[in-house]
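Peer 1: Read through the structures below before going on.
Bear in mind these aren't lab numbers, they're just calculated from the coordinates by the rules spelled out. These numbers come from a predicted model, not from an experiment. Cβ atoms are built from the backbone, for glycine too; each structure is taken alone.
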Structure P
Amino acid sequence: MKPVVLLASALFLCLTAASTFAVDRNSRGVSFQSTKDGQLEIQVDGKKFAVLNHGKEWNKPFLFPVHAPNGKNVLRDIVPTKADAGSSKEGKDHFHHKGVWVSVDSVNDDRLNFWSEASRIECKGVEHSAGKNGSGQLTITNNWLEGDKPLLQEETTVTIHPSRLLTYHIELSAIDRDVTIYDTKEGFFAVRLAHTMREMEGGHIRNADGLKGAKDCWGKPSPWIDYYGDVDGATAGVTLMDHPGNFRESRYHVRSYGLFSISPFGPKKYSNGKESESPVTIRPGKEPFTLDYGLYIHDGDTETAKVADVYQQFLKVTGSQVFR
């Protein structure tokens, strides 16, 4: 074959390979697709990762289901209603534990309870876009209602990385009067885990400081806690991560029956009265009150999933240079 033909053939092959690589690369990463019932499906590499449920039929928006890389749903596989409420052994307890959500109780002197859905968090809008390095971003705008009147506006930005690391940047703004969140253990960024992952079913709880089990990890601050166990014959886990830039260290409300949450609002409750109550007041016309958290969905146990390394990635992608 003549040199010119060889060169042309080589160039064609290189361009074809480059074009194929570009197509494959563009098909990877995080994408979004509306579902038939009006919810929003989040996909990683073209496969369903999670669904954002945000319709008017719900008293708050939440993610459900959420899948580990192995395809297993790491959340409780039912979303109970009040009528379905039952025992923790059956997994039908606490109907308000829906997927992955944000809420809290003990708001204002009336102790409005958004945690138990006695008060409603109404989704007003959802926007999604492509981010850097294959990531995707959700911006969720909610009104926290006192009756029918907005009390707080929440704007939560969720950045979803192809590794299934999610960062939550949560902003709360008072509408027209002071809003106070009193000392409570019921909050704030929460997950209800799959029935078989629970510690009471043989699951495992580990924190960044080496503590193990719900009894030793509950109520204590830590950069992260990992909760993992069996789902349909495979090991999967969920990690919650605190951010060192938050106004104070958060504590973990982690239970053997599958509730797993992180909150800065209960120093007295979480310390069993050893620390003083320290309410947080959000004032209208001021800068939003902000909190940042991480959520990591993974295969395997804490070591296999390299949770400690992923926490450092969480700090990096959120721009934090503070290491505890």
Structure Q
Amino acid sequence: MRELRLLLGKRMMGAGVGLLLDRSLGEPPLAVHPVALFGKAMTRVEMFLWRGTKPSGISYGIVGIAFATIVSRLFPSPFVGTALATYLAVAEKSLLENAAEVRSSLERGDLKAVRVQLPSLVGRDPESLDSFGAARAVVESVAENSSDAVIAPMVFGALFGGTGAAIYRAINTMDAMVAYRSPQYREFGWFCARLDDLANCIPSRLAALLAWSIPNGTWPAFSSINGDASRHPSPNAGVVEATYAHKLGVKLGGENVYEGKIELRPEMGGARAASASDIGSASDLCRRSDSLFAAFLIVGGATLTLGSKGN
């Protein structure tokens, strides 16, 4: 039991430090970023395995997880290895920088620049968006990625070390690559989509709880959040987006356009349309939530580690 507490304590501290490394260093160059290299490798795997069937998609997902597991052996140390792997899996700095760029363009009234910048954050067609639609898209992206790109890799790093952080990022990356409802990926991407849903089930609710707990003057009723989240097509993104919508008092959801096809999302939150200033508020809520969780991991991990050494 003492060894387990010591291991968990070091992993928790490492996961918290991983976020601090991301804030200090940002993303590694794209040419050598492990996540980017993984994406290139899985594109080749897809070319070899794709059959448009669930079994071929399962094979694809297993290969990706195996690859991430093997690479994670480069990070065996419970503290240093977890910190490095979590740093590479977390993407808070790039998320908030991209959001800030869109906000700046919106404040200048430069919709042309906004439409160039949006694809780094959202998958919907930017040409169909006005300034309010663009602001809503960014707020929704910050909300969803507060879980997917920050809290979730920290959770997996804290519990399972560098291997956990690497496997989570592999699952999330594969989901982004092949989990589409198009005829090409409907069956092939099914397994990766379900894996991602499972992996983010707890982190998304933790991210929502952290955001809800931040003192910004409002603590919306859980019943209101749950009611909106239950109507969202994603079992995980809906929880976080509904929390941000109610905390910020803005209306999220509505009409989205993907590859020329209109998709109607249920509206949630307040009656006010999102604006450029709400991007800043959402980013602040994300950063404060992440800071709270990192502080919990570092202090809790240090407590476990020192307590284990004292026994």
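Peer 1: To which of P, Q does the computed value -4000 (helix-only ellipticity at 222 nm (-39500 (n - 2.57) for each DSSP H run of 4 or more, over all residues; to 500)) belong?
Peer 2: Working: P: -4000; Q: -23000.
Comparing all candidates, it corresponds to P.
Peer 1: Okay, next question. Supply the structure label, taken from P, Q, corresponding to relative contact order in percent (Cα under 8 Å, 6 or more apart) with the calculated value 15. Intermediate values should be presented prior to the final figure.
Peer 2: Numbers: P: 15; Q: 27.
Clearly, the read-out refers to P.
Peer 1: If distance in nm of label points 7 Å out along Cα→Cβ at positions 229 and 261 is computed to be 1.9, which of P, Q is the source?
Peer 2: Structure of origin is P.
Peer 1: Still on this structure: Computing Cα Rg over 2.2 N^0.38 Å for each of P, Q, which one ends up highest?
Peer 2: Details: P: 1.09; Q: 1.00.
For this comparison of Cα Rg over 2.2 N^0.38 Å, the top structure is P.
Peer 1: Still on this structure, I have one more. Out of P, Q, which structure matches 3.6 when distance in nm of label points 7 Å out along Cα→Cβ at positions 29 and 117 is calculated? Kindly include the intermediate steps, with their values, before the conclusion.
Peer 2: Working: P: 3.6; Q: 2.6.
Clearly, the read-out refers to P.
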